[in-house]
Each structure stands twice: as C-alpha cells, then as structure tokens.
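Undergrad: Right after this note come the structures.
Values quoted throughout were computed directly from the atomic coordinates according to the rules given, and no laboratory measurement underlies them. Every value quoted in this text rests on a predicted model; they were computed, and no experiment measured them. Cβ atoms are built from the backbone, for glycine too; each structure is taken alone.
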Structure I
Amino acid sequence: MHLLQLKNLKKYYATQKAVDDISFSIEQGSIFGLLGPNGAGKTTLLRMITGIFYPDEGEIIFNDKRFDPLNDTLFIGYMPEERGLYKKMKIGEQALYLARLKGLTKSEAMEKIKYWFTRLGMESWWNKKVEDLSKGMSQKLQFVATVLHEPKLIILDEPFSGLDPVNANLIKDEIFELARRGSTIIFSTHRMEQVEEICDHIVLINQGKKILDGTVQGIKQQFKENLFRVQLSNELTDVRSEAFEVVNQNANQLTVKINEGRTSNDVLKYFINENASIEAFNEVLPSLNEVFIRQVEGTRTTRQFQKVTV
C-alpha cells in the first residue's frame, strides 16, 4: 500500500525549474531515501510534501486521497536540515509547546515527552535552555519533537548531523523501530553509507529531475560491472585466462572482471585447475556512493553537451 504518491510535480522559481516533472511512490512502513547533490531540488520537493510550498503542476496523494495541507500535516513529522528551535526556551517547555501544536492534549504530550526523554537519555534536560545544548543534543531534541505525535509520515533531513557514533546508532535504531511499528520515513542525506544501511528504496534527483528510482540492492545490481574478488590461501603469479581479466592483485587477493560470454563458474574452474586453494569468492557490487557520483556527473555532462549543441 502506498502512503504517499507524487504525480508529475513541478515547481518553478522565475526561469529555474526547481522540480521538473517528478513522480514516485512510497510504500507504507518503508524507509525511503531521497538523494541528490546540493541544489538538486530535494528541499523544494520536501516542502511541497509538507505543504509549505504548493506545486505549480502535478498532484500529491497522501493516504489514498489528495493531499490537504491544512489537515494532513498533523500526520506528518518534519525534521528540516535547518534547525528550528527557540534558543531561550527551556527544553521541556519547548517539547510540550511543539507537541500541543500537533494536536496533543497536555496530558498526552507529557506522557509522550517523558517516554522519549527516557528512551534517549534526556531526563535531566527539562530545565536546560536550547542555547546551552551542543549540536548533537539539539539534534536529539529536534528528533523527539518530530516523532512524538506518532506521525504516519516522518521526514528526516540529515538527521545524524552533529551526532557522535553512539547517539547516531541510538537514533538509527529508533528509525528502524518506528518503521517496524508502521511509520513511513523519508530519509534525506549526503551520506551514502547511511543510505545503504538504512533505506529500502531510493530516488536520486539532479537538476530538478528524477534520474534513478529503485531498491538499494536492485540499483547496485543494475550498475554492477561483472567484478569478482577472489581470496586465495597462496599467492599465484602470472594469472591469465580467456575467461577474465585481472583488474587488481594484492598478494593472494585478486579482483577480476569476467569477459563477455563467460560466467563466474569459468573463473572458479581456472583457479581449481591451477590447484589454488580458494578461501573466498564474492561478487563486487558498486557502492551507492559510486552510483551517485556516476549518475550525477553523467547528468551534468549530458546537460552541458545539450547546451553547447543546441
């Protein structure tokens, strides 16, 4: 079931197309990665999903009906990259105020705040002021303010910024738990290793257009280059075969590229025939970071070429 569907969204600023005919769907309970370089249109897209901006063209379907910013935003939690906390306000009072804005009664809000403050080790923070918090502590508070009203859709823009590894893992575990309990999460970040670890599905946008859409594993399979890593117990010299080319060799570990028309079985046969003792044999898939760079640079090259030739 789709919680959110974007259909042919467009948003213009003067002559610039910030979002140019973007469509995709997000499954309920999934962790969805929205990726793109600076200036790609991610923030504009997120602001349309949260009702801050209206699209110039296209349609947003939320929970099986046309998105209504006046009412549906109560079911959305948005943690923007730019922090929006009141520096002079006490932390407990601020959390209570933000919870009431999302429709919780005072008693409901207090119950939720106590739950999250305890869960994230923030019990002693109640009377601190935001201006006295570190960046990481502010990040935890903003995360709590985003999720405490139990939204159906949670949008997290660079949620790990400023967090040390321990607290980053703490927030990551909470993201998995929220998804397990049925929340749908849009995760926007520049950290590709976090996307690989956390997200089920990703969309990559650049210069306002969608250029990639699929599952993390599906995309890595799509861009694989028939590379395999072979770990031997003994070093072989002068490795040559019609089945593959050696791309890299470091002592008894080799990276090989299988030639067209050949298979991984042909690689294994070669080493077996050479009486090599094989300790490990693994396919080498590209990282999302490699795919990201390749796609973004390819898009820029294409656009530049079009501008020159038009």
Structure II
Amino acid sequence: MFPELVTIGETMVMFEADSDGPLRYVPQFNKRHGGAESNVAIGVTRLGHSAGWISQVGDDELGKFLVSAIRGEGVDTSRVTYNGHYPTGLYIKERIREGSTQVYYYRKGSAASQMDHNAIDWEYIKQAKVVHLTGITPFLSQNCLELVNRVVEFVKENHILLSFDPNLRYKLMADFPNAKEIVIELAKQADLFMPGIDEAEYLIGTRDYEEIADYFLQSGVKKICIKNGDKGTYFQSIEGEKGFLPSFKVDRVIDPVGAGDGFAAGVISGLLEEKSLEESVTIGAKIGAMVVQVKGDIEGLPERRALDQFTGKETDVLR
C-alpha cells in the first residue's frame, strides 16, 4: 500500500540541552530527532493518514536510530537508503531561556546531502496524493537541488498536489548566489505554498498579505497560507476563498521550533480530507499552538483525539 503523503528531505539527530543557559554550562543532553519533512510526515500520520519519508542516512548507529524512531511513529521508511561513506547529520538545541531557543547544525557533508534522483522510486511518488517539500533540501548540495527539481517536474507531470514550505535556512543558502531565485521558482510550482511573513518579505520585498498572495497566485500557486507568528495566518486560493485566522492564544511558549511543521501537517491533513482551505488552516493553527507548548520538534504533534480535546469537542479527563 502506497502512502497518501510523501516527503523528501534530511532528518538529523538532535541533542537537546537538558538545562537552560549557554551550552558551555550544560552537562547533559537528551537525544531526539528532527527534520522538517519527517516532522510533517509524523504529524499527518498522527492524524490518521498514511505518510512516507524519503531520505538518506549514514550507515551508522545514529542513522539506524533515525530510521527506527521515525518508522516507530508509523511513517513508511522503506525508501530511506544508507550511505556508508558519509555520516548522519546532527544538530544541537540550546535553550537560552524558556521560550527562546538557538539551534546549531552539523550537517555539512552529511549522508542526506549526497542524495540524488537516481535513488528515487518514482512509482512510489506517483501513487501519492500529496508530495511535501521544503526550501531546505535544495541547498544541501548541488545534487540535492537537481533532485528537488526533478521531483517537482515529475509531480507536476503526474498531477500530484505539491506542497511547499520555504522553511528558509539562510546559512545553507549562502553557498548559492541565486538562492532567492531558486526558492521563488520552486514556490511558483507549488499547489500549496506556506511561507512565513518574514520569508515572503525576503522573497518579494513586501509584508502586505494581499500583494504576496496575488504575486504567487498569479504565478501558478493554487493555495497560499502566510503565517505571521502569534498574530495569525492569511489564506487565499484561486477559487476565491480568502481570509485571516487569528492565532490561538497559549499561556506559555515552551519551544517554538517545529510549530511551522505542525501547521503544515494540519493543513495537508485537512486538504486530504477535502476540507476547505479555511478549515484546513484552522487545523494547522491549532496544531501549531499545541506544538509550541511542548519541548521537542515532534513531541507536541497531536493525535486526532488530542486535537479534538484542544478544540473543545471532548472533555480532557485528567483523573
């Protein structure tokens, strides 16, 4: 059985500081994992849909940990390959203070950066209803950029819904002089485009919701969701649906990392269920609000019942 959603990208082992403050004073770390694409796959799976993650990891203990952990979340990892010549990437998460996080990446020359289109099972992708990509993967290496372009071309040829979250990593992009143009061209190919307001401003020079939406919708995008942190999300589609959904308020932001991936998982799940864009954005916004209240990239991603409890459809019984 082929999954409804296929994601492609690097997931790394994360070592999270066990206490607040600069890393030099942190004696212990917790081992977790995180990657934008696998986060989305896990989020969709927890909501009852099927998802597959395509990547490459090192043929090492950290790579085996990643595959085992993500497979344990119900995501199909059958198309993940092992590379014995390059290591699994990792990153360290520093908690400067509650709600404020700094991330340090050690991914240069990783196994995932060696991926190319020759290792892709195209029939696997062809059976998907949605393919989700981010702006991270094309800047891992030149061959990863070629891989992403080939995937986009294949997805469009086969009329599969293409979801794209720019998820910009400026340090990665620094090695590509035309990085902005690469992201813009990828965005224009998307059926569903989900930039943050700062990312949209970087790409086309404006923070005006309607100007951003008009630019991309006129360029070929079918649905756009513009995220603006705790203010809310502007959405618009070529079918004429448009609006602004205020963010759900939370008492405390514990860890903001992963909220965007949770949002994407919610929107994609809604569209898989043939909900309207507004309904799908509402699901994404609720998940984003849930994620920021929990430490870790995936720990706050809800299952369907937890999502219903958050929305008030069920009573949360604690005793």
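Undergrad: From I, II, which structure was FRET efficiency 1/(1 + (r/R0)^6) of positions 104 and 192 (r between Cβ atoms, R0 = 35 Å, to 0.05) = 0.45 calculated on? The partial results should precede the final answer.
TA: Numbers: I: 0.45; II: 0.70.
Here the read-out was taken from I.
Undergrad: Determine which structure produced the value 4.7 for distance in nm of label points 7 Å out along Cα→Cβ at positions 96 and 208, calculated from the coordinates; the candidates are I, II.
TA: On the way: I: 4.7; II: 3.3.
The read-out was computed on structure I.
Undergrad: Once relative contact order in percent (Cα under 8 Å, 6 or more apart) is calculated for every structure in I, II, which label goes with the largest value?
TA: Working: I: 19; II: 15.
Looking at the calculated values, the largest one is I.
Undergrad: Give the label, chosen from I, II, of the structure having the highest value of mean count of other Cβ atoms within 10 Å over residues 32-39. Could you put the intermediate results ahead of the total?
TA: On the way: I: 20.2; II: 25.5.
Going through I, II one by one, mean count of other Cβ atoms within 10 Å over residues 32-39 peaks for structure II.
Undergrad: Let me ask something else. For the read-out semi-axes √(5λ) of the Cα gyration tensor in Å, a value of 26, 25, 20 was computed from one structure; give its label from I, II.
TA: Numbers: I: 44, 26, 17; II: 26, 25, 20.
It must be structure II, since only it matches.
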